[in-house]
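Next up: the structures, one after another.
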Structure P
Amino acid sequence: MKHTAGYLCRALAALVIGLTGSETLAQSPSERPLKILVGYAPGGPGDALARISAQILSEGLDQPVIVENRPGAGGSIAAGMVAKAPPDGSTLLLTATADVINSLINREVQYDIETSFAPIALIASAPNVLVVHPSVPVGSVKELIEYARSRPGALSYGSAGFGTVSHLAGAALALGGGLEVVHVPYKGTAAAQVDLIGGRLQFMFDAIGGALPNAKAGRVKALAVTSPARWPSAPELPTMAESGFPGFDMTAWFGLLAPAGAPAQSVARISEVVLKGVQTAEARKRIAAIGGEPGRMTPAEFARYIRAENARWRRLFSDERLRVEQ
C-alpha cells in the first residue's frame with residue numbers, strides 16, 4: 001500500500017506540474033501584465049496621456065498596466081527600448097510627434113518609425129502655445145520678433161527635449177524670424193515650465209494644458225497657438241499662421257505603438273479598448289484638461305497617419321523650412 005500511495009502522489013504531482021506548465025504556455029499575450037513606456041518625465045502631456053491610457057486598458061482588459069518613464073533624447077530612448085522589446089504585445093510605447101522627428105534628425109536613434117512598430121491607436125492631439133515671461137515687454141508674435149532681433153543671442157527658449165514639437169516650433173520661429181536665440185532642452189515640459197515661470201527662460205512653446213492656466217494666473221503671457229486653425233479651448237488666441245508665419249503647423253499628437261510583429265489580435269483588442277475608452281465622458285474631461293482632443297484612428301489609419309507625418313516632416317527639413325542644431 002505504501003508503494004502504491006507513493007506512486008499515486010508522484011503521479012498527481014506530475015499531473016499538477018504538467019497542467020500548470022500547459023496553462024502558462026497557453027497564456028495569451030493579452031493576459032500578461034502590460035507596460036507603457038513614456039519618453040518624458042512625469043508632469044507633461046505625454047505622461048498624463050499614458051496614465052489615462054493605462055487606466056482605460058486596466059479596466060477594459062481587467063489586468064494591471066504599468067507606466068514607466070524613461071526620459072531623455074527627446075523621447076527616443078523609450079522608443080528604442082520598445083522597438084527592441086519582445087513582440088508579444090506586453091510592452092507598448094506612448095509615442096508622440098517627436099518620435100517621427102527624431103528618426104529624421106538624430107542618427108543615433110535605435111528605431112525606424114515606419115518599420116519598427118505596430119501602430120495601435122491615436123490617443124489625442126493638442127497644439128502648443130507660444131508663451132513669454134511677464135518681464136518680456138511684448139504682446140504679440142510680431143512684437144516678440146522685433147524684441148528678439150534687437151537683442152541677438154540674449155533670449156533663451158525651453159523645450160521638452162531635442163527633436164520635440166516644442167523644440168522644432170522654436171526653431172521654426174527663429175528661422176522664419178531671422179533670430180539668434182538659445183535653445184535649452186529639458187527632459188519634459190514640466191521642468192521647462194518651472195524655469196520659464198522663474199524667469200530663467202524668456203519664452204517657449206508650451207503644451208496648451210499648462211500654458212493656458214499659467215497665462216490665466218499671470219505667470220506667463222500667451223501669444224499664439226501652433227495649430228493650423230484656432231483651437232476650441234483658446235479661441236481668443238491667434239494662430240502662428242495668422243501672426244506672420246504662413247503654413248505653421250506644429251500640432252502635437254500622441255498614440256500607442258507596440259513592437260513590430262506584435263500579434264494582430266492583441267493590437268486589435270488594445271486598440272478597440274483604447275478608442276472606446278478615450279471617448280467616455282471621464283476620459284474626454286481628462287484629455288481636455290491638458291488641452292487635447294481625443295483620437296479616433298484604428299491601427300491601419302494610425303499607420304497611414306504616421307507615414308504621412310514622416311513625409312511631411314521630411315519635406316520640412318529637406319527644403320530647409322526647418323533647421324536644427326546637431
Structure Q
Amino acid sequence: MKIAIVGAGAIGCFFAARLAEAGCDVGLLARGDALAAVEKHGVRLESEGRHIARPVRASASASDLGVHDLVILCVKAPALPRAAQAIGPLIGADTAVVPALNGMPWWFFLDSPGLLSGHRLVSVDPEGVLERTIPVARVVGCVVYPACTGIEPGHVRHTGGNRIVLGEPRGEASARSRALAEIFCKAGLVGEATADIRKEVWAKLLGNMCFNPVSLLTGSSTDRLIDDPRVHALFVAMMEEAISLGHKLGIDAGIEPRPRIANTRKIGYVKTSMLQDAEAGRPVEIEGILGTVVEVAHAAGFPAPLADAVFAMSRMRAEVMNLLPNLPPPA
C-alpha cells in the first residue's frame with residue numbers, strides 16, 4: 001500500500017517510521033530542516049526500546065510524490081487549511097484521507113445525524129477551505145493515542161500509547177475503516193475500527209480540553225496540575241460540563257472524570273503538546289481543542305461557563321505570545 005504522510009512533526013515521523021518498517025511504501029510531504037534530515041538519514045524513531053531508521057520517499061511537493069492509497073494528515077490545526085490545499089496530487093479516485101488531529105476535527109458535524117447536523121466548525125475551518133478541498137466522503141475519522149516528542153528534525157521519541165481508532169464520520173461500520181485499522185496493527189500498533197468515531201473523539205477531547213489550555217496558562221506539567229486540589233477540582237467540573245454538552249448532542253463518551261484524571265496521573269510527568277508548542281514558539285491548537293467546544297456549546301444553546309472562561313484566558317495568553325496566526329477573532 002502506498003501511504004502519504006503529510007507533515008514531518010513528531011506524529012508524522014512516528015507513523016512514517018512504523019509504517020515503513022511494516023513494509024508500506026511511504027511518501028512524506030515535508031519541508032525545511034525536517035525534509036533535509038529525512039533525505040539524509042531517513043525517518044528516525046525511538047520507540048519501545050528500539051531505534052528505527054527508515055528511508056522514505058520525501059519531498060516538499062505533493063506532485064513529486066504522486067497518488068497514494070491513503071493520506072494521513074499529521075499537521076497541527078493552524079497549518080491544516082494550507083496543507084489541505086496542497087495535497088490534491090496525492091489523491092486519486094479511491095484515496096482515503098485520515099486526519100490525525102488533536103481536538104474536534106472540521107468534519108465532526110458535516111455528515112452526522114442529530115443536533116447541529118451539517119454545522120461547519122468555524123473555529124477550525126472559518127472559510128470552509130477544509131470542507132471544500134477534502135470532501136467528507138473521503139475522510140476516515142481518527143483518534144490517536146501515541147504520545148511523541150521531537151528530538152531534532154526528522155528524529156522523534158515515542159513516549160507512550162499505541163492505540164489508533166478509526167471510523168466513518170457518519171457513524172457506521174465499514175470495510176474501509178477495518179482495513180485501515182489492520183494496517184496499523186501490522187505496524188505493531190493497536191488499530192481499532194469503530195462505528196461511533198464521534199464518541200471516541202469526544203472521549204479524548206475531555207482530557208485535552210482541560211490539560212492543554214491550563215498547561216498553557218500555568219506552564220505546568222500534567223502531574224503537577226492534577227496534584228493541585230484546586231486545579232483537580234476545575235478539571236472534574238470542566239469534564240462534567242463537557243459530558244453534559246455531549247449528552248445534548250447525543251454523544252455519550254462513557255467517561256467518569258475522576259478515573260479519567262487518575263489514569264493521566266499514572267503516566268507521571270508529561271508536557272502537553274500545547275505547552276511544548278508554546279515553549280518552542282509554534283502556533284498552538286487552542287481553537288481546535290477548546291474553541292470548538294465553546295462554539296458548539298453556543299450553537300447548541302448550552303451554557304458552558306467553565307469552558308468559556310478557560311478558553312478566554314488561554315486564547316488571550318496565546319495571543320500575547322503571538323501564537324495565533326491566521327485564526328478567526330473570538331465570537
Structure R
Amino acid sequence: MNSALSHSLLTNAWFCLLGLMLMLYVVTDGFDLGVGILSLLRREERERDLMTQSIGHVWDANETWLVVLGGALFGAFPDAYAMLLQDLYIPVMTLIGSLIMRGAAIEFRHAATRYRFWWDRVFGVGSLLAAVSQGVVLGKIVTGMFPGRLQAAFVALVAVGVVSGYALLGATWLVKKTTGMLEIAARRYATLAVFTTVAAAIMLSVGTLMASPVDAARWSQPGIFPLLAALAAVAVLAFCYVVYAVNTGGVLGPFAASVLLFVVSFAGLAVSMFPYLVPGRLTIAAAASDSPTLVFMLLGIGMILPVMVGYNLYQYHLFRGKVRSTQH
C-alpha cells in the first residue's frame with residue numbers, strides 16, 4: 001500500500017512538473033514566436049531589425065525548455081512518449097524543422113546584405129509554422145488522437161487559437177520592448193489578438209465537450225467546477241486588464257496580464273485532462289516509469305530546474321528595457 005501510494009505521488013508530481021515545463025516553454029518561446037509571426041506584417045527593415053533585436057538575447061534559451069520537456073517525457077512517461085511520437089510524427093517533425101528555420105534565419109540575417117528581406121521572411125514563416133504545428137499537436141492530444149471531421153475541425157481551431165495567442169504574447173512583448181511607430185502598431189496588434197485569443201478559448205472550451213474524451217463528467221467531479229470557475233474569473237480579469245493597459249499607455253502590464261491569461265488557461269486544461277496524458281487512451285499511472293526511475297529523474301531535475309529558471313530570470317533582467325535601433 002505504501003509502495004503504491006508513493007508511486008502515485010511520484011507520477012502526480014511528474015505530471016505537475018511536465019505541466020510546469022510545458023507552461024514555461026509556451027510562455028517564453030511563445031512571445032518570440034509571436035514576434036516572428038508579427039514580423040510578416042511589417043514592411044520596413046528597420047522595424048524588423050528592432051523586432052529581432054528584442055528577442056535576440058533570449059530566444060535560444062527559451063527553446064531549451066522544449067528539449068528538457070522532451071527528455072523528461074521520455075524518461076518519466078515512456079509509453080506516452082512512444083504513443084505521441086508515433087501518431088504525431090508529421091507535426092512534430094514540422095515543428096523541429098520550423099525551429100531550425102527560425103534559428104538559421106536569425107543568425108544569417110545579420111550577415112546578409114542583399115537577401116536580408118528573404119531571411120526575415122524565413123524567420124516569420126518558420127515562426128508561423130512552429131505555432132501551427134504546436135496547435136495541431138495540442139489539438140490532437142486533447143481529442144485523444146481519434147479521427148473524425150469534428151475532431152479535425154477542433155484541431156484546426158486549436159491551431160488558430162495558438163497562433164492568435166502567440167501573436168498576443170509577441171505584441172505585448174513589443175509594447176514592452178519597443179518605441180515609436182512599432183510600439184503603436186504593437187498596441188493595435190495586441191488589441192486585436194486578445195479578442196481573437198479569448199474568442200478561440202471560449203470556442204475551444206465548448207468544443208472540448210463535443211470533440212474530446214474530456215467531458216462534463218470530469219468537470220462535474222467534486223471541487224473541479226469551482227476551481228475551473230475561479231480560473232475563468234482570473235482569465236476574464238486578465239483579459240480586461242490587457243485591453244485597458246494596451247489602450248491607456250501601459251508598458252509592462254499588457255505583457256504580464258497576457259502571461260497570466262496563458263497560465264490560467266493552461267491550468268484549466270491541465271485540471272480538465274487529469275489523470276490522463278492522452279484523454280480517453282492513456283492515464284499517467286499507465287504511462288509512468290517505475291518508482292526508482294522517477295526518483296532518479298526527480299533528483300536530476302531538482303538540480304537542473306533551479307539553474308534554468310535562475311538563468312532565464314537573469315537574462316531577462318540583464319536585457320531589460322527598450323531596444324534601440326543600431327542603424328545610423
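Upon calculation of P(r) over Cα pairs in 5 Å bins from 0, in percent, for residues 119-166 alone from the atomic coordinates, which of the structures P, Q, R produces 4, 15, 21, 21, 16, 9, 5, 5, 4, 0? Display every interim value, and only then the final one.
Details: P: 4, 15, 21, 21, 16, 9, 5, 5, 4, 0; Q: 5, 15, 14, 15, 14, 18, 17, 2; R: 5, 25, 26, 18, 13, 7, 4, 1.
This figure was derived from P.
Computing Cα extents along the principal axes in Å gives 71, 37, 37 for which of P, Q, R?
On the way: P: 100, 39, 33; Q: 48, 39, 34; R: 71, 37, 37.
Derived from R, not from the others.
P, Q, R: which one has P(r) over Cα pairs in 10 Å bins from 0, in percent, for residues 199-270 alone, as calculated, at 19, 45, 25, 10, 1? Kindly include the intermediate steps, with their values, before the conclusion.
On the way: P: 16, 37, 19, 17, 10, 0; Q: 20, 55, 22, 2; R: 19, 45, 25, 10, 1.
It was calculated from structure R.
Here, each number is a calculation from the coordinates, and none is a lab measurement. All values reported here derive from a predicted model rather than from experimental measurement.
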